[in-house]
Structures are given as C-alpha cells and as structure tokens.
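There are structures below to look over.
What follows is calculated from the coordinates using simple rules that are stated; it is not laboratory data. Note that the structure is predicted; figures quoted are calculated from it, not measured. Cβ atoms are built from the backbone, for glycine too; each structure is taken alone.
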Structure 1
Amino acid sequence: MIKVIFEGSIFLHQKKGGISKYIQKINDRFTKYNIKSQIYAPIIISDILISNKKNVTYFFKIDKIPRFFTKFFYTLNGLLTIFYINKLKPNILHLTYYNNFLISYIKTPYILTVYDLIHERLRDKNKKFSKSKLISKAKHIICISKQTKKDLVKFYKINDEKISIIYPGIDSGIRYKKKTKEKYILFVGSRGRYKNFNNFIKAYARSKFLMKNFKIVCFGVEQFNYDEIQLFNKSKIVDQIIFKTGDDLKLENYYRKASLFVTTSLLEGFGLTPLEAMRCGCPVIASDIPIFRETLGNSCVYANTKNVSDITKMIESTLKSKNTQKRLIKRGYKRIKKFSWDKCTLETAKLYRQLAST
C-alpha cells in the first residue's frame with residue numbers, strides 16, 4: 001500500500017477556506033483506493049480538522065498566531081513535520097501549501113498542488129511564499145484548472161509533462177428545497193483587490209429597482225472595513241447591506257434562500273463559490289473571465305464586471321425573469337455533476353501510483 005503524508009502548513013496558515021477543504025476531502029477518501037494517507041499538522045489554527053479527525057494527526061490548536069511569533073510557529077511546525085516524515089518514510093509527500101522550509105531538509109519526493117497564480121498575474125512578489133524553488137524541485141505538480149496550468153507554464157516555464165490537471169470536487173447532493181426565495185443578493189468570501197467588490201456595490205446602488213426590492217448579504221470572515229463603510233455611506237446603501245459569518249451549514253442556508261449569487265472577481269484559480277451556489281439551487285451571475293467559462297460553462301449569466309452598468313443590467317434582467325432563474329437553476333444542477341470529490345480522489349490516487357512506480 002502506498003503511504004502518503006500531507007504536511008499540514010495550510011492548517012496553520014488558514015482558519016477555513018477552499019485549500020483546507022480540498023486537502024481534508026481527498027484525505028478522507030483515499031482508503032477506498034488503497035492509499036494510506038494522513039494529514040500531519042502539529043500546530044493548527046484551522047477549524048476544519050477539529051470537526052473531522054479521520055487520518056489526521058495534530059498536537060494542539062491555537063485561535064491565531066500571536067503577533068511577532070509567526071516565524072517561530074512555522075519553524076516549530078516545520079521541525080516537527082521533518083521528524084515525523086523521516087520516521088514514517090512515506091512514498092510520497094503532498095505539500096498542502098508553499099512550504100520552502102520543509103523541502104530543504106527532506107529527501108522524500110513531493111507533489112505540489114498549485115491553486116492559482118494570482119500573485120504573479122498581479123505582479124505581486126510575495127517573498128513569504130516564493131514558489132520558484134518548490135516548483136522546480138517537485139516531482140509532479142497538480143493544477144486545479146486549465147487556466148492555472150496555463151499560468152504556471154507562462155510564469156515558471158514548466159515542462160508540460162510534469163503537470164496534471166485535477167479538478168476539485170463539490171459536495172454531493174442537491175441542497176435545495178423549493179421554497180420561496182428571500183429578497184437578497186448574496187456575495188461570498190473575501191472582498192479585496194481582484195474580487196472587484198466595489199464595482200458590485202456601485203452597480204447595485206445605481207439601480208432603483210434593486211435598491212427597492214433587494215438587500216445585499218455579504219458572507220465571509222472579515223467584517224466590513226473603513227473604506228467599505230465609507231463606500232456604503234457614499235452610495236446611500238448602509239441600511240441595505242448586511243454582513244454574516246458562520247460555518248458551512250449556515251453558508252449553505254444563505255445560498256438556498258438567496259434570490260441571486262454574484263461574483264465579480266477578475267481573477268481566480270478555480271472559483272468554488274459559484275458552484276456551491278448552484279448546488280443549493282441559487283442562480284449565478286459571474287464575471288466573464290476565462291476561468292469561469294472553463295468551470296461554469298453555460299450554467300450562469302456572464303457580465304463584464306469591469307463595466308458597472310453591465311453588472312447592473314445583468315442583475316436586473318435576471319431578477320426580473322423567473323424563466324431565466326429556473327433555467328439557471330436547472331443548468332447549475334447539471335453542471336455540478338462534472339465536479340466530484342470521488343473523481344478528484346481517484347485521479348489523484350492514480351497519479352500517486354504512477355509516481356511511486358517511477
């Protein structure tokens with residue numbers, strides 16, 4: 001049986017999020033494919049591993065890394081992980097994030113999953129998570145979309161044969177019961193920079209129809225910041241916008257009840273949230289960018305989200321047409337069948353066997 005270790009740096013870096021969920025989901029399923037896998041994360045801030053401890057080893061959880069102690073915790077995490085890897089001697093190490101410290105001290109061949117190249121596309125030189133050395137030394141690289149692979153080849157000149165595209169999954173089962181939708185538009189996740197949130201707010205505020213008939217619910221981790229509140233005041237929508245946070249079940253409930261889900265992002269590596277919305281029977285409007293064309297197909301309405309008036313036009317026309325909403329819900333259910341965690345795990349298991357035999 002092939003032994004695989006997921007080093008757990010993402011679970012110290014991220015309290016919750018798509019990457020953590022991806023690792024946890026495939027680790028859960030590997031026993032079905034004769035792969036002995038384990039997440040080894042000595043110190044975590046993640047909530048995901050607390051709720052599901054199958055094939056997981058961690059020593060203690062902290063709420064957050066204390067100020068000025070980031071380097072200490074990452075180094076301690078790395079040292080404990082090196083000791084464990086050398087003791088267990090897995091066939092393959094699967095890096096959960098960009099752990100430069102680790103690869104300097106191990107001989108085990110490793111796989112790296114690249115989720116996006118957004119820093120590179122924004123020309124943001126993030127030295128904390130420099131990827132060049134990790135990518136060049138990896139035995140193989142998994143990209144979660146064709147767009148990510150295209151960007152990886154462009155920025156790092158990687159041999160095509162060293163890269164596999166394996167899509168992440170969507171939780172199975174349609175999570176929608178035919179009930180009356182509530183009068184709100186849902187926006188999920190972070191709102192900074194390339195998420196283009198400000199254009200969404202401007203598009204909403206310029207429409208008397210939207211202001212009169214629908215509120216905005218923003219679901220995420222970070223409360224509204226000063227600049228956002230200033231924008232709400234300027235746009236006169238302070239009473240129209242609500243912030244919510246919570247676990248996956250609470251988010252699922254907001255997806256189910258929303259009249260519409262909107263993502264105005266200009267860059268993504270995959271785009272999980274619109275697919276989650278589709279699973280819950282929520283019509284979707286998405287930015288007309290290559291990655292969404294790849295993952296969402298014809299199951300949503302596309303808008304030029306650099307153009308505020310086009311966002312307004314697409315939101316209004318969708319919310320005014322029950323037939324459009326029904327069509328989008330139907331197509332969304334069909335689209336999410338393309339992405340399953342079992343398929344993702346099976347394809348990853350096949351890759352492990354191929355690499356372990358060479």
Structure 2
Amino acid sequence: MDFERICFFYSASNVGYLGMAIAVSFLGFFISQYSSSTLAWIWVTAVYVSYIPRIWLSIQFRRKLNRQEITKDNIKPWEEYHFYNSFLPFLTFSAAIFMPYEKNEYTGVLFTAFIVTLMIANAVLIYSTSKKVIFLFMNIAMVALIARCFWMQELQATVLGVFLLVAYLFLRRLILMQNRILLENIALKIENKNLSLIDPLTRLWNRRYLNLYTDKLINITKRNNEPFSIILLDIDYFKEYNDTHGHNAGDALLSKLADIFMECSRDQDLVVRHGGEEFLFILPNTNIQQAEITADRILAKVRASIGITISAGLATYDHQMSFDQLVHAADTALYEAKRNGRDKYIVATTI
C-alpha cells in the first residue's frame with residue numbers, strides 16, 4: 001500500500017504548491033500594508049526560496065517514477081525525504097505569525113490565523129496520506145499562533161487563542177480519521193484492481209495485466225537494450241485428463257501447476273495464465289540460453305512433482321517486432337513441440 005499512498009501524496013503535493021503560492025501572496029500583501037513592506041518582501045522571498053528543495057524533490061520523484069526507477073521496494077524513503085525537506089518551508093511560512101504589527105497587532109494575528117487555518121484545511125486534503133507531514137505543519141504553525149495569542153494578554157487575543165486551541169485539537173482528530181478513511185479506500189482500490197487482474201483459480205496474473213505489463217517492459221527493453229524471453233507452456237493431454245478425472249480434478253491440477261510455476265520463477269519474472277491450460281512466462285533481462293535452462297527446470301519439476309508432462313515454446317524479443325508477434329513465434333514453437341512427441345520445448349527459429 002505504501003507505493004500507492006506515497007504516489008498519491010506526491011501528486012497531491014504538486015497541487016498544494018499552487019495553494020501555497022496564493023496564501024503567501026495574500027499574506028505578503030497584508031504584511032506590507034499592516035507591518036512593513038521591506039519585511040513583507042523578505043518574508044515572501046524567503047518562503048519561495050525555502051520551497052525550492054522540496055519542489056526539486058517532487059520533480060525528481062516524478063521523473064524517476066516515469067522511468068520506473070521507483071518501485072514498491074524503494075519508495076518508502078521518499079516520504080522521509082519529503083518530511084525533512086518540509087521543515088524549512090514550514091518554519092519560514094510560520095515566521096509571518098511573529099511580524100511586528102504594532103498598533104494593528106490583533107488584526108494582523110487574526111488575519112494570519114485565518115490564512116493558517118485555510119492552509120491547514122487544505123493540508124488535510126493534500127497531506128492526508130502522510131500524517132507525519134501534516135502534523136509537522138500543524139504543530140509548527142498553529143502552536144506558534146496559539147502561543148502568540150496568549151502572549152498578547154488581551155481579551156480578544158485570548159479568546160482567539162482558545163478558539164485556535166479547540167480547533168487544533170479538533171483537527172488532530174479529523175486528520176487521524178481522514179487518514180484512516182483514505183488508507184482504507186486505497187486498500188480497497190488495490191484489492192479491486194488486483195481482483196480484476198488476477199486469475200481467480202490459479203491466483204496468477206491474467207491477460208489483462210499482461211497487456212499493461214508488456215507495454216512497460218518493451219519500453220524498458222528498448223531503452224536499456226536488454227533482452228527478454230518468453231516461455232509458452234501447455235499441458236499435454238489435458239482434455240483426456242479432464243475426461244478421465246473430472247473437471248474438479250482438472251482445476252486442482254491447474255492450481256498445483258501454478259504453484260510449481262511460481263516456485264520456478266524469479267522475483268522479476270511474470271507468470272500469466274494465458275488461457276485454458278496454457279501459461280506464459282515472461283523473463284526480463286534473459287537471453288534464449290538462460291530461458292532454455294528455465295524451461296528445462298520447469299518441465300523436470302512438473303514431471304517429478306505431479307506425474308504429468310507439459311510442452312513449451314520459447315522465443316526472445318527482437319526490437320523490431322510487436323509482443324503479439326513474439327507470442328505467435330512461441331506458439332508456433334509450442335505446436336512443433338506437441339507434434340514432435342510432447343514433454344519437451346522448442347526454440348522459435350524464425351519470427
């Protein structure tokens with residue numbers, strides 16, 4: 001879930017930069033009118049400059065994500081990067097709370113409280129998948145604002161401070177609820193997506209996921225000039241097996257085969273139920289000789305484990321072909337393996 005959560009977090013943060021720019025512009029104008037135009041200019045500049053590392057981080061995240069360099073295995077530290085790069089912007093923004101408004105002190109604090117409250121309400125939506133970041137902003141901004149209200153020792157300011165304190169406690173509860181609901185929605189979305197992409201009998205990926213996967217794989221293969229191979233497998237005499245033992249036994253056999261295939265695959269490999277009793281292995285960064293070793297291991301494992309045989313067709317991707325052409329080549333080789341006695345694999349020679 002971390003992958004989807006952090007991707008959503010970064011995507012929402014990009015929208016938040018616009019809200020931040022609007023808030024800083026309004027507050028900077030107010031400071032110039034009620035405090036000092038010089039201080040306003042310095043503060044606005046400081047806020048914008050302090051956000052540069054975080055904006056750069058967001059750009060790098062998007063680039064690496066598009067190049068598929070960020071995966072489920074290495075995305076977690078990116079939340080920490082965002083958290084630590086948020087300290088300076090939040091502290092700089094909160095400096096507006098301590099501007100010397102002189103005779104307009106209460107008006108200045110009231111307007112600042114209004115802007116900060118709007119920013120926190122915006123942050124509840126933007127940073128709701130990362131409690132650390134939203135609590136960081138709220139603690140820095142609201143605690144400082146409440147402290148100044150009580151420090152002024154005026155009735156109006158004290159009432160405002162009490163109101164902000166109640167709002168602070170309420171927002172803490174709201175953020176926790178919002179975070180829980182959003183994470184539940186993300187988990188549900190992931191579950192629904194997986195259900196539509198996974199074969200219910202074998203729990204392997206289905207052809208719908210295969211179409212999504214191969215588009216990315218071919219782009220990576222062309223960019224990095226790396227080979228990838230496929231193995232198309234089919235159970236020998238599966239119709240006869242079903243007729244003899246029944247369809248329930250046939251389903252059980254497919255499930256056992258799926259388990260064996262997963263045992264024989266690497267973490268980077270993709271195993272797909274391609275249709276009926278046909279299965280497809282996609283082997284990234286694998287040449288045909290390596291694919292033959294894998295095919296030998298699969299056939300031997302199936303033969304030894306459940307006493308049936310399978311046939312296979314192998315093919316390696318040529319940068320000039322489509323994926324459908326690659327599968328057709330493997331299918332032709334599979335047909336040759338069937339014609340030549342089964343329980344063997346054939347390597348595609350022409351595509």
When distance in nm of label points 7 Å out along Cα→Cβ at positions 153 and 289 is computed for each of 1, 2, the largest belongs to: 2
Among 1, 2, structure where mean count of other Cβ atoms within 10 Å over residues 41-48 as derived comes to 21.6: 1
Structure responsible for -0.67, with log10 I(q)/I(0) by the Debye sum over Cα atoms at q = 0.09 Å⁻¹ calculated and labels 1, 2 on offer: 2
Entry that produces -12500 once helix-only ellipticity at 222 nm (-39500 (n - 2.57) for each DSSP H run of 4 or more, over all residues; to 500) is calculated, selected from 1, 2: 1
